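Laboratory data are not the source of any read-out in this text; all were calculated from the coordinates shown. Keep in mind that this is a model prediction, so the values were computed, not measured. Cβ atoms are built from the backbone, for glycine too; each structure is taken alone.
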Structure 1
Amino acid sequence: MNRNNVRVWILAAVAAVAAVVFFGRLYFLQIVSGEDYLERSAKRTSRTVTVTAPRGEILDRFGRPLVTNRMSFSVVFDATTWDKTRREEVLTSLISLCDTAGQEYVDTLPVTATSPFAYTYTEGEESADEKSVRAYLKDRKWEKDLTASELIDGIKERYDIKTENPTLLRKLCGIFYEMDTRGFSKSQPYTFARDVDRELVTRIKEHSRSMPGVMIEVEPIREYKTKAAAHLLGRVDIIWREEYAELKKKGYKMTDMVGKDGIEKAFEEYLRGIDGSKTTETTTTGKTTTVLYEEPPVLGKNCVLTIDLKMQEAAEAALAETVPRLRREGKTNSRWGGEDAKGAAVVAVDVKTGGLLTLASYPTYDITQYKKLYNSLEKDKYLPLLNRAIGGAFPPGSTFKMITAVAGLEEGIITPEEKMLTTGKYMYYAPSTTPMCDIFRQYGKTHGKIDVSEALKVSCNYFFYDVGRRVGIDNLSSWARRFGLGEKTGIEIGGEISGQVASREAREEKGKPWYPGETLSAAIGQSDTMVTPIQLANYIAQLVNHGVRYKTHLLKSVRNPDTNEEFKTMTPEVVSRIELSDATYRAVLDGLHKGAQESGGTSYSVFGTYAIPVGGKTGSAQAPGGSHAVYVAFAPVDDPEVAVAVIVENGGQGSRIPSVAKAVFDAYFGASFENNKRTNEGVILR
């Protein structure tokens, strides 16, 4: 046999052996074990789930964490293994486990928990809940005016609910309503409960065989690292139906979480990550046997704020101490006022950039308990949900006098050196209008002959009545607008209002004339002028920054969470410039410095011996229910860095609240405070 024939026989033998093995294996799989493998394949299915991307972290200006993430367990319904014939049984069991453990689950059906059923809509204009119900009825082609009981009956019939227990019926209807609203399907799982504790997870897993379609998933949730800044940070929650039409265009799913307010909403585009996905092979009980494919999520970007956490905490602590104190002291001495002090706000702004260092509103609340406490918070007479720092409007009182001073100096009405004899009672419009200085009203005294700086120091009404009259309401309102009053400051979060400036035009738009005597009140921050605390702080920042006003902002930078590299850096934006003369600048700042740190100044009791040169101005703004206490300050005087505004609603005299600004300055200058000590005599105003 030649060599070629040997090779042929060897190849033929190998092929024969391979064929025997191959067909033998097929015989074993299909004939011998076919039924076993068929049964096993029937018990398995592939399932693709979304892997939720963690949101970016929110940090303060120094990188201190404000809001981060932690991993938690969620209970999710999966339609691929959901048994419709057993859904009432499964949900009843799940409700029992959750109720026993005190675990909340998603239920936005606005119907009372027990019979007789009634809607729980918020009074007033059509609420989000009411819109959601109307959309639900429309989708089902049900009558649009169904009562709450008829709606419950409709859901009961739709899902063939058997229970006659009205409380359980309501709970089941709430879950089915939510599943319908969220579009529960094979391509859209439904999240029943989030942030479930381990003990309940264990109990649910123990019942997994009797709960087909109920899965436990791990997903990130928000974790607040501070109890401060509730009004500022905001919150995330599941998408509302009325939001979805717009958010769907941006790739959101109906079951996604989204920023609802505050920073979380304002910077949603940065904080939101990109979800990943995972395809697994699972049994009918939901147990994963094999991971077939996985695409990891992309983390959201970190947002670094301009806020200083230490200053924020100091401001909130100061307000929490001050407002109750004003109430107590006001009841003891009614002359001070403040017995009806309601809420308050503090805003601190970086003079050289417009970055907000502090944005505090009082009373505040625990944002982690927002849903649980919402009804009581909404009914609270002190309005804790209102962000007074940007959404509260108050007359500025005597803190407006710097605008009157600037207008008088820049318009050539007065000079820095000019002295005016103040006689206590202003008689120019007598007898119809005869306003007077507080010192005259209380003690029958006058401030004598003073210049503009001295008038600011002692807050002499008489002086500014006369300057305001000579400047005129038209010029006065024009200068107020040049300092940003009557317009929004540009802060990124929602809820900011514009306030208003007292003016002839605004009055005439209401069909009423402007009377000359009313200019006297406007000149000292009364009349129709209303400002927000953030406007007030930014006006002071512009004043001490030689007339340069920045757009206020909260975002300092956006960073990549993996590398910490900057993705975006905010550039300060100048929105207005006033060319103030050096003489005007020095005269006004000198008056504010004297007001805070020279004997006889209105806030000398707090800042007289302060280590850092401070300028400040008190205000007591008359309002229904009592005067608002107002205070503005800045430091250091010779090179201003930070401006602060404090307002206490119905807080009485402004001289009783400079301690709040002091707490903010203490936190700002921090550990370097001792090293920054300098004499307050002979401060050079640049």
Structure 2
Amino acid sequence: MKSYSIMRNNFLLIALVFFTLSCTKPDPYVVADFDPLSNYSSSHDTITLDMDLSNAITRGISIPSDTAKSKYFHFRFKIKNQSREAKKYYYKLYYQNESYKFNEFVIDTNNIKRYNPRASQNFYGSWHDTDPGFHETEFCSPEKGFYEILDSIRIVGNPRNEDKYFGDPLQNKFISETELNTTAERIRNTADWLTQIEDKATQNGISVSDQIDLDARWIILYDRNNDLNNFRWKRNPRVGTYSFLLVVAEEGELNRIPDFIQDISVKDTISGDYHNPYHYFLHQPKKLLPKIQVLKSDKYLSLSAKLEPEKGIFIDSLKFTKKIADPNFNQKCGIDEEHFLNAQFEQYFHHINYDYKLENIPKAVDVVNDNYTQAQYRKDSIQYSAEGRIEDHVKITESPGKSVGFDSGQDAIFIKNPGSHGDQEYRKENVGVNTRIGFTYGKFRAKIRFPKIISDDFVWNGLTCAFWLCYQADEKWNERGACKEGYIPKNSPGKEGRRVSTTAYSEIDIEIVKASKYWPKSSYGDIENWPYDNALNGNVLITCTNWDLACREPENFNIGVEKVFYDNLDFDVHRWDDWYKALTIKYENAQDLTLGNIFYYEIEWKPEEIIWRIGKDKANMKVIGYMNSSNTKIPDNQMIAVVTQEFHYGLWWPTAPFTQDFIPFPKNDITGYIYDIEIE
């Protein structure tokens, strides 16, 4: 009887299994063999490409580029219809930058995944043209088996076609000398017009010739075509690693996908913002997407960019406030259309703050090479009374192209602070170049040979060498994310400064100066045993700064000196007061290990942290500074790289052992070299 009961139970179990299997329906369709980069091969899971920047100035960056063998990434997948009737299927390919992104979700207090609104700031896209929706397959018959689907995509700037990145053609900003001279001549030959110009010149305190030049430029730009274009270069693709997401749906299920997911250029009507499709398809409960197939490829794309100094330096006359009367142009440096279209660097013209003035001793010395001593410095600072000093300001060049250029022997761009030798006037002149192609986030690494700035007796020549990132344009399209309590604009006074919710200004610095490695006593909370160093040694300070414009949003917003920890390292971060617009770290390094030789400087700028590094070679970089979003507001707009050599006022570094007024004018040219800048 017992044996019969066991047999009966086994029979019921087997019957139940068969019944269950007979009731389990196969998937209505199968998607397989997804390859997002089928026309690129690699022995690894990641395809590595350098961005082609040849058309980036006016068209923005496209991957693949216009000059590539194929202008598109070809992708393929197979689909098998397992239903009882022929059907069409609908598909879309999405891509997203994974290196520099905000996570698509956050975990709330109930341990539930919620959409992270900041993920809408990630760089993601889909079709390379204006087609917003899903593409459709042919009718797939159940009898045929697998169908192979072939299509293509291209990674481009402004992939969501956002209105704020549209505008007038960039070429409309370029003005040829012929066009400028013709318009200026029209002004001179129109009596009433010329009278107005003369009155305006008097009011502005400039020459009539310079006022004619300014008005001619305004007229030319005003008269030009104002047709709107998609300025994809205003939101360039990011460097780093990209993933690919394939979504396939039947027609009935397609209608369940919200419009703002099907078309990434559409905003969610509830939030009023864009919604990241990666969150919708990867982090939604599966029950909401029962008949939608989502495949994330295990094949990735890695992109990097390298600026090319050999393509020359553009002189932007719109940024040079005077008329260019004495240019120093050549085949590698110029104002012409060829340089406008092709040069990846341009001369940087410093803004001179006339609130600060120099009262310099009337003497020119090569401080470094002539070994100007501390005794000489003290003697000269006493010898020349205030009446005998030269009252002036730091200057910028009067001859664009004269202090910057390309040195073919060094295969590098040179920047040169001119000396006051021979019959040259005494002058302290800032010089620099900046890149012309903007990026948001990345590991910016520069190979530079900055000149030495202190003598053997440790006297500073007054020069600050800097590699830094700066906002690309002071325009609405380039404004950074809002600060809830407001930013204090860069040029507004501190405590009395009016706060604004957003601004285009952003800046991240590496500056090399001569100052103490410590801060004043007040920065340490007036403790008795505050650290002190007079800086009279062979070291220089490499300072790391983020200009957060005093946004108090970060939870650990600090005043004075506070510790920040990173990877078993600790750094003293410093802010002068509640209204001060920047947070700074000091790192001391021997001059002989930093300046006078080729050296690498790196700013790794990420959505929620900034890491500063230096090194003799890029394979062995040392971390010298670190900040994150808990103690400073990280910029998120598009920036360019800048390399400068400038005469800072000593009061900007209160711990500097030397005063700019008492440091002699440079007798000889002081030259630095930029070999390359790469972003990855």
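Ranked by Kirkwood radius over Cα pairs in Å, which of 1, 2 sits at the highest value?
On the way: 1: 29.6; 2: 28.8.
The maximum falls on structure 1.
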8.5 is what came out when distance in nm of label points 7 Å out along Cα→Cβ at positions 252 and 668 was calculated for one structure; which of 1, 2 is it?
2
Name the one structure among 1, 2 that FRET efficiency 1/(1 + (r/R0)^6) of positions 132 and 484 (r between Cβ atoms, R0 = 35 Å, to 0.05) of 0.30 was derived from.
1
Which entry (1, 2) yields the derived value 1.12 for Rg/Rh (Cα atoms, Kirkwood Rh), for residues 236-555 alone:
1
Computed -4000 for helix-only ellipticity at 222 nm (-39500 (n - 2.57) for each DSSP H run of 4 or more, over all residues; to 500) - originating structure among 1, 2:
2
Which of the displayed structures (1, 2) returns the greatest value of FRET efficiency 1/(1 + (r/R0)^6) of positions 92 and 436 (r between Cβ atoms, R0 = 30 Å, to 0.05) on calculation?
2
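With distance in nm of label points 7 Å out along Cα→Cβ at positions 308 and 580 computed per structure, which member of 1, 2 shows the largest figure?
2
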By the measure FRET efficiency 1/(1 + (r/R0)^6) of positions 348 and 524 (r between Cβ atoms, R0 = 41 Å, to 0.05), tell me the structure among 1, 2 with the highest figure.
1
